[in-house]
1. Say we calculate relative contact order in percent (Cα under 8 Å, 6 or more apart) for every structure; which of I, II gives the highest result?
2. As an exercise: helix-only ellipticity at 222 nm (-39500 (n - 2.57) for each DSSP H run of 4 or more, over all residues; to 500), calculated from one structure in I, II, equals -20000. Which structure is it?
3. Computing FRET efficiency 1/(1 + (r/R0)^6) of positions 7 and 31 (r between Cβ atoms, R0 = 30 Å, to 0.05) for each of I, II, which one ends up highest?
4. Identify the structure, out of I, II, from whose coordinates P(r) over Cα pairs in 10 Å bins from 0, in percent was calculated to give 20, 44, 27, 10, 0.
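Computed from the coordinates by the stated procedures, all read-outs in this text should not be read as laboratory data. Predicted model, so just to flag it, every value in this text is computed and none were measured. Cβ atoms are built from the backbone, for glycine too; each structure is taken alone.
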Structure I
Amino acid sequence: MKTQIIRDVLNRQVPEKQMWLSSPVSGPSHFDYVEGRFYEKNKKIGLSELLEKEIDHILK
């Protein structure tokens, strides 16, 4: 069985109230803090939803 290492990088941008995600699965994303959650307006998805999808993808 071959082990695959996948690394996501999550970076906090405090002055801009953003989280930046670099992922080999979904690519780069910038999440703005809007109404109590981090939301990516171009991909129309929240940070927690995207991470759930990525984890599901990795575990399959």
Structure II
Amino acid sequence: MKWGRHTGRPGSLSPTDRGAVIGLLDKGVSVSEIARRFDTSRQPIMRIRASSTASAGTEKANG
């Protein structure tokens, strides 16, 4: 096993798409609508939303 190497299934959205998803979520677009626009299921969108709110929470706590 190599240390520091990501294993598992690749993400369904590119880093650029993830940024776009966060922007749409900030504008209030629904998870279902975003999933349709990016031709994916709702679950990756909800994971992105959860990770972005979790990181925003740590930034506020540290700031």
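1. Working: I: 19; II: 29.
Looking at the calculated values, the largest one is II.
2. On the way: I: -7000; II: -20000.
So the calculation was done on II.
3. Values: I: 0.95; II: 0.65.
Comparing I, II, the top value of FRET efficiency 1/(1 + (r/R0)^6) of positions 7 and 31 (r between Cβ atoms, R0 = 30 Å, to 0.05) belongs to I.
4. Working: I: 21, 52, 21, 5, 1; II: 20, 44, 27, 10, 0.
Computing P(r) over Cα pairs in 10 Å bins from 0, in percent on every structure in I, II gives 20, 44, 27, 10, 0 only for II.
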